[in-house]
Structures are given as C-alpha cells and as structure tokens.
1. Tell me which structure, out of P, Q, gives 0.05 once FRET efficiency 1/(1 + (r/R0)^6) of positions 79 and 247 (r between Cβ atoms, R0 = 25 Å, to 0.05) is calculated.
2. Here distance in nm of label points 7 Å out along Cα→Cβ at positions 31 and 199 was calculated and came to 1.2; which of the structures P, Q was it taken from?
3. Can you tell which of P, Q yields 1.05 when Cα Rg over 2.2 N^0.38 Å, for residues 15-134 alone is derived from it?
4. Thinking of P, Q, which structure, once percent of Cα pairs over 30 Å apart is computed, gives back 25?
5. To which of P, Q does the computed value 6.7 (mean projected area of the Cα convex hull in nm², for residues 103-190 alone) belong?
6. Starting from the value 3.3: which structure in P, Q was distance in nm of label points 7 Å out along Cα→Cβ at positions 151 and 183 calculated from?
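What follows draws every value from the coordinates through simple rules; no lab data is involved. For clarity, every value in this text was computed on a predicted model and none was experimentally measured. Cβ atoms are built from the backbone, for glycine too; each structure is taken alone.
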Structure P
Amino acid sequence: MDIVFGAKTDVGLKREHNEDSLCADPHLGLFVVCDGMGGRNAGEIASGLAVEIIQKHMTDAHKADALPLIGAVNAKLSPQTNRLASAVHLANQVVNGASQSKPGQSGMGTTVVCALLNGPMLSVAHAGDSRMYLVRGGNIHALTADHSLVAEQVRHGILTEEQAEKSVQKNIVTRALGVEDTLQVDLDEIELAKGDAILLCSDGLTKGVTPAEILKVLSEAKEPQTACDRLIKMANAAGGEDNTTVIVIMVKKVGIGVWQQLMKHVTS
C-alpha cells in the first residue's frame with residue numbers, strides 16, 4: 001500500500017481552546033478524528049483519551065494477534081474491521097469510566113471517525129457527526145451518515161437540507177463515544193483504488209465548506225498537506241466558529257497491507 005497523507009487541526013476564530021484530536025499513523029494504516037464535547041476542558045480530555053486508546057489498542061493487536069476483541073464480532077466483516085470496532089468500544093469504556101470518576105468530567109464525550117487502510121481495503125468506524133468522504137473519478141461520496149438530530153429529521157423527511165442548515169438544533173448529536181456504557185458503532189468497508197482520496201474531518205469543516213468545495217480542493221491539490229491547509233483556511237473564512245480538523249489521504253498504489261501481512265503470518 002503506497003499512500004501520502006496530510007493532517008491539520010485548528011482552533012478556529014471563536015473558540016478559546018481546541019477540543020479536536022487526531023491520529024495519523026501510516027505504519028498501522030490508522031487515521032482517526034475525534035471532536036470532544038463537555039464542560040470546561042472535558043471535551044478536550046475525551047477526544048484526546050479516545051484517540052490514545054484507539055491507537056494503543058491497534059498497536060497492541062498488531063504485536064499480539066490473540067488480543068481479545070471488545071464488543072460483539074460481526075461475521076460479515078473482516079478481522080481488521082472487527083479489530084477497529086474493538087478499539088472504538090474499548091475507548092468508549094475508558095472515556096465513560098473517566099467521565100464518571102471525576103465530577104469536572106461528568107457527561108463528557110466525543111465524536112469519532114476512524115479509517116484503517118489495509119491493502120485494497122478501507123475499514124470505517126464511526127459515531128457522531130465527524131465525517132469521512134471518498135473522492136474517486138471526479139465525484140465525492142460520503143462514507144458516513146451523521147448521528148445528529150437534524151440529520152435524522154432530514155432522513156425522515158421532517159426537515160429539508162436547507163432547514164437543517166439553519167436549525168438551532170444542528171449541533172445536537174444523537175450518538176457519541178463515552179456518553180453511555182455501550183456504544184453503537186457504524187462499520188463499513190470498501191475496496192480502494194489507485195487515485196482515490198479520503199478525507200476525515202470534524203464538523204468545523206462541514207459547517208462552512210460544502211462537499212462540492214471539498215471536491216474541488218481535493219481534485220486540484222497535488223499534495224495532501226496542501227489540501228489540508230486550504231480546507232482549514234476555507235473553514236475559517238466561512239466564520240471559523242468551531243475547531244476544525246482534517247486528514248487527507250491519497251492512494252498512490254494498492255498492494256498488500258500491514259494487517260494482511262499480519263494475518264498471513266498468523267495463518268501460516
């Protein structure tokens with residue numbers, strides 16, 4: 001697998017501190033964006049802790065293939081996708097436990113969107129309103145669906161897209177890591193191709209930058225870090241009301257992945 005990537009997080013123009021966290025680990029093929037929520041600095045703690053636990057679990061699993069899985073196994077999905085889900089479930093347990101142990105962190109939580117690249121396969125794990133997009137063949141495709149109140153109202157025909165954008169409830173998420181004892185994680189996997197571009201982002205980007213504008217940036221940028229820098233500038237130019245985090249991954253060549261190598265070793 002031959003990829004290049006860029007990553008950037010920015011506090012924006014209106015917030016005092018950044019509650020977003022990210023992980024970009026090409027050795028594991030792991031990329032994560034979390035957008036924290038909670039009083040005081042609890043959101044920052046939740047997102048940072050979630051990223052730390054997810055990355056550690058995936059690292060530990062790469063070192064010890066027999067590491068137990070956390071949560072139910074989906075037999076229809078690959079071992080790599082189930083392992084990614086396990087990491088998110090463990091992070092949910094840890095963040096939820098931390099929120100209950102300290103009064104100042106009570107109720108804290110975080111969105112999460114994860115990509116695990118393994119040869120031609122992209123595994124997706126998601127909860128909340130941070131997003132993942134795939135750019136392929138001049139088109140942009142959403143790989144996640146927001147877990148938010150207005151998004152659900154749009155899906156049920158209660159609101160139009162235009163009404164949702166103007167709703168005072170548009171920041172209310174219906175699913176987040178760490179808020180409950182258990183977490184329903186949306187999982188998916190798709191086959192990648194040479195020339196694909198993948199974007200992970202917090203809602204600080206999508207509040208002010210449209211998918212069409214994102215497509216234009218990712219189609220024109222020759223380097224992923226250039227695309228990240230430009231997207232952050234566009235989010236701030238649109239008002240910069242929230243923290244913004246972006247990761248851009250460009251697929252140069254599809255080959256055997258680190259997790260395929262691990263599984264080949266395990267089964268041989």
Structure Q
Amino acid sequence: MRPVLEVTGLSQDFGGLRALSDLDLRVDANEIVALIGPNGAGKTTFFNCVTGIYTPTEGKMWLHHADGGKTLLNGRKPHQITALGMARTFQNIRLFSNMTVLENVMTGRHCRTRAGILGALLRDPRTRREEQESIDQSYALLEELHLQHLWNDLACNLSYGAQRRLEIARALATEPQMLLLDEPAAGMNPQETNELEALVRHIRDTRKLSILLIEHDMSMVMSLSDRIYVMEYGSCIATGKPAEVRANPRVIKAYLGESDA
C-alpha cells in the first residue's frame with residue numbers, strides 16, 4: 001500500500017518537557033487512521049508538528065504524492081503544507097465568525113487560486129472567471145455536506161454540529177490528499193456523531209482521501225478506523241486494527257479502562 005503520510009522518530013520538546021518521544025506513524029492511501037490516548041498524551045502536538053505550527057525537535061515528516069515522489073514537511077510553514085495537499089480541522093473550532101458560510105469555504109480555495117492584488121483591482125475576465133469557479137466549487141461542497149441552505153448565514157449563527165461540518169468543508173476546499181480531523185465529534189450528540197461518521201466515510205470513499213483523526217468517542221473510533229495508534233505520555237504504546245487495539249492489555253489499562261471481568 002502506498003504511504004501518504006510518513007513520520008519517523010518524531011520528538012517535540014518544550015523547554016524541559018518532552019511532549020512527543022520518538023514517534024513513528026504512517027497513513028496509507030485511502031486509509032482512515034485514528035490517533036487516540038488520554039488528554040495530554042501529545043495527539044494535538046503531533047498534528048501541530050505535521051501541519052507546520054510547531055517545528056519538531058527531532059524526526060522526519062514526509063508527504064508522499066500519487067506520482068511516487070515525496071516532500072519533506074520539516075521547516076515548511078502551515079500555508080505551504082496546505083498547498084502541498086494536507087488540510088486539518090481544529091479541536092476548538094476556528095471559523096471566521098462574521099463571514100458567511102459560503103465565504104468561509106471560499107477562504108479554503110485561496111491556495112488553489114492565482115489571481116493577485118492587480119487582478120482583484122482590475123477585475124479582468126480571468127479573475128472574474130476564477131472567482132465564479134471558486135463560488136461554484138464552494139457551494140458544491142456545501143451541498144455535499146448538507147449546508148447549502150445556510151450559505152448566506154453568518155458562521156457564528158450556525159449550530160455546533162453545523163460549524164463542525166463547515167470547518168470540514170473549508171478544509172476540503174483546499175483539495176487535500178490528506179485530511180487531519182482533531183476531535184471532530186467533540187460536543188456532538190449521538191445522532192450528530194453517527195451522521196459525522198457517515199460523512200467521514202463518504203469523504204474518504206468519494207474523494208479517495210487519507211484521513212487521520214484524533215477522537216475520544218471510542219465507539220466511533222472502533223467502527224470507523226482501519227488502524228489505530230494509541231499514545232501515552234508522548235509515545236506510541238500500541239498500534240493495529242481496532243480489534244487488536246481493543247484487546248491489548250496495555251491499552252485497556254492506560255486508556256480504555258480495566259475490564260470488570
């Protein structure tokens with residue numbers, strides 16, 4: 001199976017604190033992989049490293065491309081990594097609250113458009129055509145995520161579940177090959193969580209994306225993931241298919257809870 005994201009020996013220090021320690025992780029093409037662990041295990045720190053928010057202390061991070069090439073992510077800025085084909089959502093929703101739903105998605109198109117300041121000022125035919133294409137593609141994403149009826153609403157007026165879906169739509173607008181979801185089901189009720197699970201599968205299957213998600217809802221993780229990595233204190237303590245992870249004694253003790261049997 002062709003890898004899409006490959007991370008080797010990743011470590012992250014904050015002063016005297018080691019938040020990640022010699023972490024290896026791989027996500028293959030069209031695979032859904034979950035990253036789980038207790039609060040403070042280093043999961044979001046890992047996301048921040050691979051998306052360029054943090055500069056790792058040690059290790060290498062590679063994004064593989066469909067043509068067989070690969071790009072080293074170390075030292076690249078977040079917008080450069082997004083342009084390479086990796087998009088993410090955040091644990092705490094980060095929308096432009098005073099922009100409309102459609103405008104929020106259109107901001108994700110920025111890395112795929114070419115018009116500059118001069119084009120925006122002159123409004124030449126190419127710029128107008130590109131802007132219309134951006135509107136059309138953004139609206140199509142809203143339809144796919146069942147948000148089209150809210151296209152002109154301000155993002156701040158959306159329900160919590162709709163804001164989560166809007167953030168995913170904005171990430172998809174960047175045309176990623178790798179999508180990172182940071183606790184996408186956080187704060188959702190059971191019905192919203194089931195709808196989200198179906199949406200993640202739909203995105204993977206229709207767009208042929210690789211997806212890495214951090215999630216605390218174990219029911220969703222076990223039913224959705226192809227593979228799972230389990231973290232504790234910045235290190236990976238187990239990896240495997242859901243059934244293997246569920247039966248791992250160290251995982252049960254560290255995270256899933258001791259069995260009553």
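1. Among P, Q, the structure yielding 0.05 for FRET efficiency 1/(1 + (r/R0)^6) of positions 79 and 247 (r between Cβ atoms, R0 = 25 Å, to 0.05) is Q.
2. Considering all the candidates, the number was obtained from P.
3. Checking each candidate, the match is P.
4. P
5. Of the options listed, only Q reproduces it.
6. Q
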